[in-house]
Structure P
Amino acid sequence: MYISVPDTSSVTVDLPEHAASPAPADRLRGVPAAHVGDVFQRMLVLDGEIRSLTSSTDTVVGRALTVHTRAGDNLAIHMALDVARPGDILVINGQGDISRAVIGDLIGEIMLATGVIGAVVDGAVRDAAALGEQGLHIYARATTPAGPFKHGPGAVGRPVAVGGVSIATGDIIVADADGVAVIPADQVDHALERLPQIHAAEERIREAVRLDATATLASTAGPTPLDRQ
């Protein structure tokens with residue numbers, strides 16, 4: 001860790017085997033979070049109060065590294081960054097607390113150094129503009145200038161509840177301007193099969209609407225000058 005604390009024993013690190021699996025980022029790049037939600041009957045979409053707080057709202061895809069921390073405390077987050085791998089997204093149950101930020105631009109520097117591409121925080125962050133300039137994708141409930149404690153307790157790698165959804169380390173996070181959706185690690189193949197079908201169904205509806213609108217305009221436009229000659 002880049003911080004010095006007298007005791008870290010209150011934080012448990014327990015990484016499951018599937019945490020080592022590669023995230024299928026290339027196969028999911030550009031997929032809307034809304035389509036992922038549709039795959040799972042809109043059940044695996046975080047509540048709308050957890051939203052993008054940095055400038056980049058392009059779709060981001062990564063592997064969840066879960067953190068459960070006491071409200072207003074980020075010791076467990078520092079310890080998660082010691083075991084994080086490139087392509088990870090921190091998924092943090094901060095107990096919904098918005099009185100103190102658990103991530104700021106200094107943690108952002110550590111995220112960059114370890115290859116972590118973003119964070120989803122059921123809680124608050126600070127230095128949002130700087131985090132955006134760092135190119136990180138940060139989703140949270142709120143911003144506040146108030147900094148965190150570093151006492152624990154907490155856990156890294158265990159399932160967490162964030163934004164009303166249960167998320168495990170190794171699950172896939174898909175986030176964009178709309179918000180955050182989750183693909184369970186054992187459902188990735190199912191999602192990859194269903195996503196093109198959902199996209200195609202939407203395109204058929206979109207095309208039908210456009211054709212109908214064109215037909216309606218043509219029928220109400222009246223005769224053209226050539227028609228009247």
Structure Q
Amino acid sequence: MSSAPQRTLTEAPRRPVAASPARARWLRRLHQWHWISAAFSLVAMLLFSVTGFTLNHAASIEGAPKVTTRQATLPDALRGLLTARPSHGDAPLPPEVSAWVRSQFGIGIAGKPAEWSADEVYVPLPRPGGDAWLRIQPDDGDVEYELTDRGWISWFNDLHKGRHTGDVWQLFIDVFAFACVAFAATGLLILKMHAASRPATWPIAGLGLVLPLLLLLLFVH
């Protein structure tokens with residue numbers, strides 16, 4: 001009956017090489033920053049990824065715009081407020097006229113700049129996913145409002161571009177961009193710390209850099 005092989009006196013037991021405390025601490029921090037930035041930007045990253053595709057195929061995806069036109073007549077009591085042309089820049093409409101417009105068309109134009117000319121007052125109302133404008137003729141009180149709606153896909157595409165979305169949404173895009181940078185940077189550092197045990201790390205990461213450069217050099221002119 002054979003016995004189990006005996007370890008020689010000169011053979012030392014093999015033990016896994018423990019990571020240094022500093023490396024382990026930094027790795028924990030990187031993982032923490034990585035998942036926090038990923039959690040914060042997850043929904044927006046999905047939105048911007050999908051709208052990146054729809055923007056790339058906007059000509060074949062977006063539908064025909066829907067145009068709605070409405071008309072009304074400005075009361076005589078308010079027409080007198082428009083006879084005096086502002087002396088500086090594109091001044092907004094008087095508050096009384098803005099309140100009347102809201103009651104008639106359901107749109108808020110208070111404080112929005114208007115373009116004043118000799119025969120009309122024009123208020124541009126750009127919006128995501130479409131366009132709108134309001135025109136008032138002080139002489140006869142004719143008011144015309146036109147709304148162009150290009151659909152939900154166009155609306156999401158404009159959110160992607162920050163087109164006519166206001167300062168708050170543009171600030172969010174800036175914060176989201178910083179979160180994405182943190183997500184990518186911490187991911188790169190985590191790759192670096194694991195690259196020694198994963199030989200395919202740098203070839204794959206390098207492909208992500210070289211491939212776009214080759215496409216730009218060969219096909220974009």
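Where does the value 24.9 come from, among P, Q, when mean count of other Cβ atoms within 10 Å over residues 65-72 is the thing being computed?
That value comes from structure P.
Quick one: helix-only ellipticity at 222 nm (-39500 (n - 2.57) for each DSSP H run of 4 or more, over all residues; to 500) came out at -9500 when computed from one of P, Q, so which one is it?
Working through the options, I get structure P.
Looking at relative contact order in percent (Cα under 8 Å, 6 or more apart), point out which structure of P, Q has the largest value.
Comparing P, Q, the top value of relative contact order in percent (Cα under 8 Å, 6 or more apart) belongs to P.
Here distance in nm of label points 7 Å out along Cα→Cβ at positions 57 and 201 was calculated and came to 3.6; which of the structures P, Q was it taken from?
Q
Taking Rg/Rh (Cα atoms, Kirkwood Rh) from the coordinates of each of P, Q, which one would give 1.31?
For Rg/Rh (Cα atoms, Kirkwood Rh), the value 1.31 is produced by structure Q.
Bear in mind that the values in this text are calculations on the coordinates, not laboratory data. A quick note: this is a predicted structure, and the numbers were derived from the prediction, not measured. Cβ atoms are built from the backbone, for glycine too; each structure is taken alone.
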